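Structures for review follow.
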Structure I
Amino acid sequence: RRAGKSSIQKVVFHKTSPHETLFLEPTNKLVMNDIANSSFFQFEVWDFPGHIDTTSAAVKPELTYGGCGALVWVIDAQDDHAEALARLQATIGTAHRINPNIVFEVFVHKVDSFSEDQRIECMRELQNHLNEEMAAARLQHVKVNFHPTSIYDHSVFEAFSKVVQQLIPQLPTLENLLDILVTSSRIEKAFLFDVVSKIYLATDSSLVDMQSYELCADMIDVVIDVSCIYGLGEGGEDGSGSTASNCVITLNNGTALFLREMNRSLALVCILKESVMQQQGLLEYNCASFRKSLFELFRLPTEAITAIPKQ
C-alpha cells in the first residue's frame, strides 16, 4: 500500500484537493520539487520512491544527506509497521553518520479514520518499536519526532510547520518578536503564515491548539477568496512598501481574527478579543513595527531558508 508521500506534497505545497490525490500514480523515481513561495521560504523537497533502499550507493548518501536539513519518513498507520521501521532505523543510521545535524521526523499518516485513543495507541506502539530498533543499533541518542497526520484535516499542515520551523535559524528571535507583539497588543495567539502552503513559520510562545490553528488557516482561505490580501500590491515581494492590506473577521463568541499582510506571500494572523479591536490603531501600529523588524531580521546576504541546497 502507498504511504502517501506524494499526496502530502501535492496537498500542502501545490493546493491539490485531497480527493484528487486518489488518482496520483505511484512514485517510481526520485522527484525534486522547488518550494520558493517567497524570499523567506525557499527549499527543495526530494520525494524518494517507497521501494528504494535509502542506504544504498544508488541514492548517493553523501550527496543526499550531506546537505539535508530534515528527513521526513511517512508511515501508513493502517499498514504493517515492522518493515518500515527497520528501514527507517537503517536510514537514520546512515544519514546521522553523514550529517549529525539532520532533523528526523516521522509522519504517522492516514490516521483520519482512527479514534483519538487509537491514534495515541498507534503512536505509542511505533515509538516504542523504533526506540528498540535504535537502541539495538546504538542510536538511542538520536532524536526522532512523531506526528499523526492526514490530508483530510489540518494535521499535515501543522506537522510540516513544525518541520520547517526547525530549519529557520532566526526562529528564536522571530518567536520573541511575536511574544512582544502579543503582550503589547493584548493578542491571544499570533501566527506568521506562508500564505500559499498555510504552513506557519513561527508563533508566539503560548501553546498551540489545533482549533486556533484551523481558525487562522481557514481565515487565509477566506481572505484569498475575496481577493483582499493581494489587493494593494504596494509592498512588493521584498516588503519595501510602507503599507499592507489587513482584514478583520468577527466571530459570534466575542473573538475576532485579524490578518495583516507582511508581503505578497507572508501574513500575520492573530486571535484576539473583539473588545481589543476598539484600539485597532494601536494594533495596526504594533503590527507595522513587527513587519519592519521581520524584514530587518531576514535582510541577510542570503535570505533563502534552505533545507537541501541546490547542486
Structure II
Amino acid sequence: MSSSKVIGQVLILFFIIVIGYIARKTEIIKENMNKGLSEMLLKVTLPCLIISSFNISYSKDAASNAFKLLLYSTLIHFGLFFVSDIFYKKYDKQVRSVLRYATVFSNCGFMGIPVIESLYGKEGVFYTSIFNIPFNILIWVLGVYLFLGKSDLKTLRKAIINPGLIATIIGFLMFVFSLKFPEPILKTFESVGSMTTPLSMLVIGSMIAQMPLKELFMSKNIYYYSFIRLIIIPIFILYVLGFFKVKGMLLGIPVLITAMPAAANTAVFAEIYNGDTAIASKCVLISTLFSIITIPLILMLLK
C-alpha cells in the first residue's frame, strides 16, 4: 500500500473520531449511549466482521501464516508480561499491576481490527483474528495474575464464551474444512460487520469528549506509560521481526496491534481485582488519544 493511501486511511479514521467527538459534545450521542454502543460492537458487529473475514479458500500458505501469527502473538504477550515488571518497579503494587496489564494487553479488537481492516482489508481481519486468540485467553491467566499474584483459572470459561473468540473459532473451522455460508447469510454478516470500523471510531471520539482533560494531562506516569505502549513496544517488535526477515502482513499486523492503546477492559479488571481504577481509566483514555498521532508514525516506519 502506498504512503499516500495509508495516510488517507488514517485520516478517514481520524475524521470519524472527530465526528464522534462533536456528536458527544452536542448531545447527539447521550452520556449513557457509549456502553450500549460498545456492547453492540463487541457482541454483534465485531463477531460478524470476524466470521465474514474467514470466507477465504483454505491454502497451506494461509494456514502457515496463521500459525506464525499465533506463535508471534503468544511470544509477544509472554515477553511483555516479563519485561513490563522492569518498566514499573518504582510504582506501588496497585498502580504497577494496572500499568503492567495495560502494557501487556492492547486494544487489539475494538480499535486494532478496524485499523487493520482499513489498511489490509478482509484478509487482514482474518489474520488479526488469529493473532488475537492468545489475548482472549491470556487476559484470564496472565492478566488476573498481575492483579492477584495468581491465576483465577475459574474465569477461563469467560474466555471461552467471549463473542470474539467464538466467532474466530467458528470462522477458523469453516476455513479449515472449506465450508461456506449461504450467500444471504454471508451478506448479512458482511453488512453488519461493515459497521464495526465507523462505529468504533465514533465511540472512541465520544469517549475522548468525556475526558476531564485538565486532570488527565497532569498525570506524568501516564505519559511514561503511553510512550512505552505506543512507541517503544511497536518499534521493538518491528526491528525484532525485521531482523528475522518477516515481511508484509506478517510484520504489519504484530507491529500495528502492539501500537494500539491500552485494552478497553483495563479499568474493568482494575475494578474487579482491586487495582487503581483512576490510573486504569487514564491509561485507556490518554493512550487512545495519543494513538491518533502515534499510529501514523508507526505506519511510516513500516513503509
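Comparing relative contact order in percent (Cα under 8 Å, 6 or more apart) across structures I, II, which is largest?
Across I, II, relative contact order in percent (Cα under 8 Å, 6 or more apart) peaks for II.
Tell me which structure, out of I, II, gives 20.6 once mean count of other Cβ atoms within 10 Å over residues 121-128 is calculated.
Answer by label: II.
One of I, II was used to compute FRET efficiency 1/(1 + (r/R0)^6) of positions 25 and 89 (r between Cβ atoms, R0 = 41 Å, to 0.05), and the answer was 0.55. Which one was it?
II
So mean count of other Cβ atoms within 10 Å over residues 57-64, computed for just one structure, reads 10.9; which one of I, II is that?
II
Quick check on the output: 0.98 is Rg/Rh (Cα atoms, Kirkwood Rh), derived from one of I, II. Which one produced it?
I
Out of I, II, which one gives -12000 for helix-only ellipticity at 222 nm (-39500 (n - 2.57) for each DSSP H run of 4 or more, over all residues; to 500) as computed from the coordinates?
It traces back to I.
Quick note: the coordinates plus some simple rules give every number you see, no bench work behind them. None of these values were measured; they are calculated from a predicted model. Cβ atoms are built from the backbone, for glycine too; each structure is taken alone.
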